[in-house]
Structure formats: structure tokens, C-alpha cells
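Next up, some structures in C-alpha cells.
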Structure P
Amino acid sequence: MADLKYKRIILKLSGEALAGEQGFGINLPVMRSMAKEIKQIYDLGIQIAIVVGGGNMWRGEAGSKMGMERAQADYIGMLATIMNGLSLQDNLEAVGVPTRVQTSIEMRQIAEPYIRRKAVRHLEKNRVVIFAGGTGNPYFSTDTTSVLRAAEIHADAILMAKNGVDGIYSDDPNVNPDAVKYDTLTYMDIINEGLSVMDTTASSLAMDNQIPLVVFNLNKPGNIKKVVLGEQIGTTVKEN
């Protein structure tokens, strides 16, 4: 444990990452590979909480633009994150990692309701906790959920695993070949420069609670382990 940079983390996984190259739905081989990556850091003794997105199935904002009432569209997105969370739980337990899913929308037959003290106790007992259902409120992203839960459980950092992007750039590197990658930033830099990392609500909450953020490429095997061991990969966002 002495060599670990972070001992309790929030791992933020986008829904798109769970879909892999197929772009939609749950890609089971990708999910199993992801579970094995998480097991690597679990075996180091790190306390792991995971927040999953739902963009591989549904995006509330997109539904709203097509004419659906925004709150209703967002609730559908929350249900998508719960399906992803249950799928990830199954794959983690298949590789020997004890896991609990907690949802912000109660579904007692399939998952625990979110209770902060119970979540912390699970972590202390070396169980991975998956936070699904977003914040339980419309108009809030799963990025905001990540920061909120990180503050509540006193996580050392948020690890934001990106699908094929190895950090934060000044512009979209897939569009602009001259885009510059940042090694370190502050949350105020993100807000002032309008960088597409997380929404302003999430950035402000992370800044106010001084929670470090590491953005890195999920698709490169071993990257999660490198981050928790303190290797400089991706982009680190912090206030000092």
C-alpha cells in the first residue's frame, strides 16, 4: 500500500467505453477485459468505487432535443446506467472481485439503494462499489455524480477513463492535428478555457472540494494500474 499514490478512488467509466467498437449496447468481451483491468488494481489493495455512464444506450440530452420532456429523458438515461452497472458487476464477480451495486433510484430486487455509510463500509471490507442511476435527479450528468460520490466517500482522486483519448487537449485531437496535450491543469483552467472534460457543474464541485482528477486512455492495457502507482500518464487536474 505504501507505493500507491491513491488508496481510495472513483473510477469513472463512460457508457461508450462499455460498447467498444460496436458503438452501441453492451460489448461483453470489452466488459470482461475491463473487469480484468480493474482486478489488477483491486489486487493491490485499493478501495474502488465506480460510476458508470449510460451513453451506450441512451442520452437524456439527445432525447430532449428530439422533443421528449427533459426530466423524463434523463430518467431513462439513469436506467441505462443501472443496466451497465449490473453488467459490470457480473463481469467483475466472474473474475473474483466481490462487488455491490448501489442505485440512487431504488430497485431493491436487483441492487442496494445508495447509502453513503454503507458504501464506505463495503469499501473498507474490500468490496468494489458501483454507483448507478446518476445522482437520482434529472439535469445532472454522471460526471457530476462522480464528483459528488467522490466527495461523499472521501476518495483520493477521480480516475476518468476515456475511450481512446490519452488526456486533455486544447482542441479535439481527432479534428485538429495541432491540438496540444496538457500534462497538468487546474479546474479553473478547464472552466475558463471551456475544455471538454466534464460539465461546468462537475468541474466547480470538484474544484470546491479539491478532488484531483486524472484523465487517461482506457484502451491501453495497464493504464489504470499505472495511474494508481503514480506514473505520469494522461492529464492530472488539481488546484496546486
Structure Q
Amino acid sequence: MIEVKNLYKRYHNQTHRQSVEWVLQDVNFTLPKGISLAIIGRNGAGKSTLMRLIGGEDHPDRGEVIRRCRVSWPIGVSGGFQGSMTGRQNLKFLARVHGYTDRIKDVIDFMQDFAEIGKAFDQPIKTYSSGMRSRFAFGVSLAFEFDVYLSDEATATGDAAFKEKAKQVFRERLGQASVIMVSHEEEILRDLCQAALWLRKGEEPLWFDDVNEGLKAYNDSVKRPVKRPAKTPAKRQAA
């Protein structure tokens, strides 16, 4: 279970040492075991920021994130790899860190089958193309077992065949784990998630037990016409 309590986050302008507006304000929710969550909202609402806070990559200014389960790092993130080491060496290192010393072969077999990068697996990661690096990063994230996986647009990686392969792995994992997902693809949110959290910048976030109801409420708000002030007649110039 994951519990988010009174969460506030803002970033600071390092040049002028001034605080900017809050990215997240007073976010509260509890994610029960076995429930997958779609985080929705407009650009700039704080979706990716919330994901980083849940994953422990960043820290809140106020409040706390309580994790009573194993939470993954955001799927597809490749910043933690050692570029001069091969894909195999990086994977073995991570396997030992996560206590998979006796299951390294299983992790490697999964990676080679899933990422489909061939001989590049035994070449330095710094030589990978952006596509191979993305496939490798995605595969590493799924090679280890977590209770909750964090996915921030991860299913946008690769071609159509690879996207479908990624979705299938998610479906298989969701029998034993949950996912917290940010995506502009509503189809996958409806397919993989049960609940939704709508982040509304400057307003209280809304929780929906039904992901379809959450997406409908959000979409209705986006389609709602913006009220514009009535035009003021131009003043007639004096003769």
C-alpha cells in the first residue's frame, strides 16, 4: 500500500533564490493493494513530479509518501547506467544490488528476450542508439519484481510491435502487482488501471474509484468552452 499525506512540492529559482509557485498542493490519497492508478491532468499539473516523489527520486517540501511495499523506479529511466560498461555488466550489477544474485540468469534471459538488442547487449551502453537505450532501460525496469511499477509515458517507447509487447508484459505483471501510470493514451489507462487521480493545478486533486469516470470528468473539463470577457466597444475619436 502507498499513502500520500499532505504533500506539497515546489521548485526554486536557483538564479534569484526565489520560490516559484507550488507544483503540488495538499495531495492526499491511499492506493490499496492490487489497485492500479491512472494519474491524469493538464500539462504542468505535476503528474511527473508526483511520480518522482512516489518513487523516492525527489523529496516533498511538506508532507510525506509512505511506502509499505516495493516500488520501482520510473520505468524506462536510463540515467543510472554506467556508459562504459556493457548492457550485461550493468544488468548483473543491478541484479546483485536488488538481491537477485541467485537469479541473474533469469534476469538476463528476460532482458535478451524482451529488449531484442542482440549483440549490443555485450557492448558498452554509450555506443547504443537512442532506440536501443530505451529498449534496454524499459527491459531493466521490468526484469525485477516490484509490488508497484511506476510508468510515466513508458509505453510510448519503440514501434507498434514493441509497444504491444510492453503492454502484454504489464498485463501479465498486474496479476501480482499494480501500476501507477501517466500516459496520454487513454486506451492503455482504461485497459490497465482501475482508479484515477485528477491533478488540478491550484485546486484540490480529485480521486475516482472508476478510471472511466475520472477520464470522463477530465475530458469534459477540457472540452468546456473558456468564458471570455465581453468586448468593449471602441471609443469614437473626437472630431
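Among P, Q, considering only distance in nm of label points 7 Å out along Cα→Cβ at positions 88 and 216, which has the greatest calculated value? Between P, Q, the highest calculated value is found for Q. Work out which structure the value 0.40 belongs to, where FRET efficiency 1/(1 + (r/R0)^6) of positions 104 and 160 (r between Cβ atoms, R0 = 30 Å, to 0.05) was derived from one of P, Q. Label of the originating structure: Q.
Have a look at P, Q and say which one yields 38, 21, 20 for semi-axes √(5λ) of the Cα gyration tensor in Å, as calculated. The read-out comes from structure Q. Taking distance in nm of label points 7 Å out along Cα→Cβ at positions 152 and 192 as the measure, the highest value among P, Q is held by P.
Suppose distance in nm of label points 7 Å out along Cα→Cβ at positions 40 and 64 works out to 3.7; of P, Q, which structure was it derived from? Only structure P yields this read-out.
Every number here is computed from the coordinates shown, using simple stated rules; none is lab data. Remember, predicted model here, so these are calculated numbers, not experimental data. Cβ atoms are built from the backbone, for glycine too; each structure is taken alone.
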